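These are the structures in question, set out in turn.
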Structure 1
Amino acid sequence: MIMERNILKDVLLMQNKIIVKPSIPRILLRKIVDYKKTPFIIIISGVRRCGKSVLMSQIRTKDCYYVNFDDERFINFSVNDFQMLYELLVELFGEKDIFLFDEIQNIKGWERFVRRLHNEQKKIYVTGSSASMLSKELGTHLTGRNISLQLYPFSFKEFLDLKKYRLGKLNNLTSIEKSKVRSIFTEYLKEGGFPEYLQTKKEEYLKNVYDNILYKDIITRYKLTSEKPIKETVYFAVSNIGKEISFNTIKKLTGLTSATTIKEYFEYLENSYLVFLLSRYDSSLKKQAYYNKKVYFIDTGMARTIGFRMSDDKGRLLENLVFLDLKRKNYEIYFHKETKECDFIIRQGTKIISAIQVTCSLDENKDREIGGLLEALKCYNLKEGLILTLDDEGEIKKEGKKIIIKPVWKWMLENE
């Protein structure tokens with residue numbers, strides 16, 4: 001079925017009239033601006049409602065065409081309608097060389113049209129909420145022609161901007177300023193970073209976003225015949241943040257007959273940016289694939305809404321925040337485990353360059369946390385390591401290694 005021209009015309013007129021209210025400038029905007037004058041197609045992917053459309057509005061100028069395909073009136077739009085779309089854009093708004101396409105992966109075959117525009121030397125920005133669909137389609141038709149960037153819910157710096165809190169130099173903060181920042185960070189740990197939720201704090205909003213991801217991005221997209229096993233898989237994941245998980249354990253829990261199905265579920269969850277699996281590092285890829293993974297969630301506020309109780313273990317939510325910050329900065333992350341465990345190690349090229357341990361406080365788990373970090377430092381021949389906590393700060397020298405202890409909030413702000 002072909003979309004009617006007059007309906008498409010109305011949609012384009014309406015979408016290009018919408019004035020988006022002033023919003024928090026996203027840190028990712030800097031990278032996007034850096035690529036502005038390159039010939040590459042800019043792909044921005046991320047979980048639903050993390051701010052991709054608002055980010056598009058921060059890119060938009062009068063020299064851009066804008067189309068948001070996450071609109072029910074595009075239900076009958078197909079790849080055959082792209083030429084009509086192009087002609088209408090020129091007819092309504094004149095000739096322009098910059099195209100902004102929101103949630104374009106909703107249209108099967110979109111990448112062929114984008115390739116044609118690229119061949120005509122147009123600048124194209126695309127957003128989507130499915131990592132694999134974007135990469136698979138781009139890999140087939142647009143190899144070497146795109147830059148992929150990921151947008152996540154607010155970082156702590158963006159959260160502070162939302163709160164209109166102006167921070168002085170980190171090394172010169174007064175005790176009152178530190179107390180204020182700690183208080184805001186405690187709120188961030190609890191509420192997470194979904195932009196619209198933070199305006200109202202209504203948990204129904206987060207539940208609705210979660211349901212949309214589950215039903216639209218997973219159950220419908222992958223044609224799952226039963227919703228119960230995938231829901232139970234997500235609940236298990238969110239209840240075990242920062243812990244190692246076994247596909248066989250979840251298989252028994254859900255009543256499914258195959259651990260392979262559970263593995264596929266996690267691929268769907270990762271593609272939708274809802275859940276992430278972290279591999280245990282090993283120089284042998286075969287062994288690495290065999291080991292259990294650790295699990296993390298897209299947002300601490302959503303995790304709490306779905307069922308993670310902060311009273312259970314605030315330390316695991318803190319670890320989740322550190323994981324998300326490392327993802328935000330596009331690091332290659334693993335965890336270390338031999339006789340002891342270290343939460344995160346970072347690889348650059350073929351070399352491990354950093355080891356990080358996360359805990360609420362060193363008072364309770366000092367020997368375990370330092371022991372795990374020291375083992376990682378020795379294993380990868382690193383001179384110093386990092387322990388991130390809620391409040392502790394200092395430095396320890398042990399067994400020829402330097403261990404820096406720092407509050408998570410300070411580390412996050414230093415690394416923006």
Structure 2
Amino acid sequence: MEMLSLIGIILGLAGLMYACMKGVSIIIAAPIFSLFVAATGGLPLLDTFLDTFMGGSVGYIQSFFPMFMLGAVFGKIMENTGAAAAVGNWVISKIGAKRAILAVVAACGVLTYGGISLFVVVFTMYPLAMGIFKEADLPRRLIPGTIALGAFTFTMTAIPGTPQIQNIIPTEFFGTNAMAAPLMGIVGALIMGIGGVTYLNNEARKAKANGERFEVGGASDYEDIAEDKLPSFALSITPLVSVVLLLNLFDMNINVALFWGVILSVVLLWNKLETLDRLKETVNVGATGSLTAIMNTALAVGFGSVVRAVDGFDVLVDALSRVTFGNSYLYSVISTNVLAGATGSASGGMSIALEALSESFLAMGGNPEALHRAVALASGGLDVLPHNGAVITLLVVTGLTHKESYKDIFVVALAIPVVAGLVGVVMATIGIF
């Protein structure tokens with residue numbers, strides 16, 4: 001029965017990813033494949049659906065709905081007032097249209113390294129990226145990969161000191177701090193950053209050679225504002241900077257920081273909103289959009305909750321704990337990647353791996369600091385499969401599909417980070433970390 005359950009997890013995961021790639025809404029696919037996993041795992045279907053699946057989904061919404069809603073409203077105000085476009089134009093004027101992808105990646109990196117959740121960065125950076133890509137005349141389908149590179153990779157797992165949770169969780173198991181194994185982190189960040197930007201720039205060149213240009217396309221609610229109607233750069237950037245400062249300098253809760261960011265953006269940019277009806281429309285559209293994003297993400301989490309509940313998942317964890325690769329760092333990287341991929345969550349897969357296997361990693365002679373960085377790097381690998389909540393949110397917000405943009409996300413946020421993790425294994429093994 002346990003082997004049947006493990007097969008059910010593999011087939012259910014494959015089915016969910018295939019459905020997402022084919023454009024089936026995860027709102028439909030997640031419950032179906034969760035029930036498949038439950039059935040092959042011998043769990044009662046109705047109870048599993050109502051308690052485990054819905055419990056995981058609702059728990060996620062309870063924890064993160066305010067952040068999603070405020071982040072979406074903030075992003076929509078920045079977009080509709082022209083503030084996002086103004087910042088985008090300024091960035092292009094300083095960096096150059098030829099470096100538009102680097103500009104978006106850098107902006108995302110600053111925000112995530114500043115401590116802002118990658119989900120909030122998606123909402124905030126999308127309108128900025130639209131403005132930058134419009135100015136550079138690059139196809140919109142490249143935006144998800146560009147944002148994913150800046151928000152889901154090196155600032156999430158590699159750069160020493162990052163406050164993202166993927167860099168904090170290992171401290172609880174290894175007695176380390178956020179600056180653990182700085183050389184491994186810096187090298188990993190360079191591999192991800194340089195490799196990802198090089199790939200995306202090459203894709204942009206091929207797109208231009210094929211005659212692709214910027215088009216609003218499926219982003220039907222995006223407002224294209226004439227340049228002479230845009231607010232000043234100083235007014236436009238102030239709400240963004242305020243959120244970063246309130247979050248980091250004043251150690252404010254992310255929801256409170258976003259709330260004040262929304263208030264400040266309304267006050268400073270009121271002349272671009274002009275009427276209460278216009279403000280109401282902007283807030284309504286942003287808030288409504290956040291519902292789709294969080295529901296998609298929450299249902300992916302619900303699927304992961306069912307996977308963790310069946311016996312097959314214990315078999316998977318036990319198998320990983322028994323397999324000896326002779327190298328604690330390679331062991332930790334493979335284990336974390338597999339579990340992050342199975343759950344569709346970097347932090348979730350990492351937590352399970354460390355709870356089950358951290359003592360084994362240390363018992364095999366692994367250095368705590370090197371293990372910290374190896375596990376952090378590995379958490380940002382196979383987690384970015386098609387059913388990952390952040391991927392689905394990113395595609396929903398940008399109005400694009402897996403078919404249009406997932407290849408770029410796969411390369412910059414999965415394939416290259418996996419390579420970076422393996423390089424980290426080599427560095428740790430020879431004692432350079």
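Read-outs: derived from the displayed coordinates by stated rules, not from any lab. Values in this document were obtained by computation on a predicted structure and should not be read as measured data. Cβ atoms are built from the backbone, for glycine too; each structure is taken alone.
Once distance in nm of label points 7 Å out along Cα→Cβ at positions 285 and 317 is calculated for all of 1, 2, which comes out largest?
2
Assign the value 2.9, calculated as distance in nm of label points 7 Å out along Cα→Cβ at positions 53 and 245, to the correct structure from 1, 2.
1
Given that relative contact order in percent (Cα under 8 Å, 6 or more apart), derived from a single structure, equals 13, which label among 1, 2 identifies that structure?
1
Compare distance in nm of label points 7 Å out along Cα→Cβ at positions 189 and 213 across structures 1, 2 and report the one with the greatest value.
Of structures 1, 2, the maximum of distance in nm of label points 7 Å out along Cα→Cβ at positions 189 and 213 occurs in 2.
Comparing 1, 2, where is mean count of other Cβ atoms within 10 Å over residues 45-52 highest?
Greatest value across 1, 2: structure 1.
Identify which of structures 1, 2 gives the largest calculated value of distance in nm of label points 7 Å out along Cα→Cβ at positions 165 and 341. Don't skip to the answer; put the middle values down first.
Working: 1: 3.0; 2: 2.3.
Across 1, 2, distance in nm of label points 7 Å out along Cα→Cβ at positions 165 and 341 peaks for 1.
Assign the value 0.45, calculated as FRET efficiency 1/(1 + (r/R0)^6) of positions 205 and 405 (r between Cβ atoms, R0 = 35 Å, to 0.05), to the correct structure from 1, 2.
1
When you work out FRET efficiency 1/(1 + (r/R0)^6) of positions 61 and 229 (r between Cβ atoms, R0 = 35 Å, to 0.05) for each of the structures 1, 2, which one comes out largest?
Details: 1: 0.15; 2: 0.40.
Once FRET efficiency 1/(1 + (r/R0)^6) of positions 61 and 229 (r between Cβ atoms, R0 = 35 Å, to 0.05) is worked out for each structure, 2 has the highest.
Suppose distance in nm of label points 7 Å out along Cα→Cβ at positions 93 and 397 works out to 6.2; of 1, 2, which structure was it derived from?
Working through the options, I get structure 1.
Work out the source of -13000 here, i.e. which of 1, 2 gives that when helix-only ellipticity at 222 nm (-39500 (n - 2.57) for each DSSP H run of 4 or more, over all residues; to 500) is computed.
Of the options listed, only 1 reproduces it.
Among the shown structures 1, 2, from which was the value 0.45 of FRET efficiency 1/(1 + (r/R0)^6) of positions 29 and 149 (r between Cβ atoms, R0 = 25 Å, to 0.05) calculated?
Going through each structure in turn, the value belongs to 2.
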